[in-house]
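Visitor: Each structure below is given as structure tokens.
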Structure 1
């Protein structure tokens, strides 16, 4: 699926490289991050992860490679995947998730906005790109159990 998402970026933005921002699989290994693959009837339908770090340092997590295959879109899988990313980030002690998406991805922007993501200061690899949108969401602190 990572090759598919890169092809999607090439199709939408042109060029030959897709997303050129530096990314390594090790960044998504707990406790520094997490990566999920969603399955529907034993078929990989979508993916996404977060890696620790962002504009505020290690209390931020950056969402990367959120993607749902075209044949599975429109069924709520992106929203469920995003919810799992938020839950796992909260459990890992992060206080905010941030992300970068492009203006040529209106459905991604609509998802993030509807889930409570607001504009943040540009950061990271695409900070100076005019077709880049930087969003973030403060994560609610999980309530402690009574007597804890």
Structure 2
């Protein structure tokens, strides 16, 4: 992902989330993290952002265009991001997921993430705040 990709990235981000990342957040991410795009048939269908520090990775953002969800693209993107983390010698990866996001929770669980905690009132919602479930996955082969 580059700065030139951000219009398309934001279009997907805003279609997928009630509280999407902003252009400024993505601009900051491009300076500090690994930011990737996913294409299918020449069309951009998703993106992901991962941070690796020493032997620990943090999945910060994974998004698939709503009309392309439910076809395994999220799992393929997650697998790619975890491969990148392993290549950078990460031993485990953490993430936060909205407590109400059952589809994402099941995707992460299917990959091998386990719930290890909860961050109270972590995410904004239309009516207030929502908890985040903290998940971790061991990346050893």
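Derivation of every value follows stated rules applied to the coordinates shown; laboratory data play no part. Bear in mind that the values here come from a model prediction, so they are computed numbers and not experimental data.
Visitor: I have 55, 41, 30 for Cα extents along the principal axes in Å, calculated from one of the structures 1, 2. Which structure is it?
Guide: Considering all the candidates, the number was obtained from 1.
Visitor: Of the structures labelled 1, 2, one was used to calculate helix-only ellipticity at 222 nm (-39500 (n - 2.57) for each DSSP H run of 4 or more, over all residues; to 500), giving -10000. Name it.
Guide: 2
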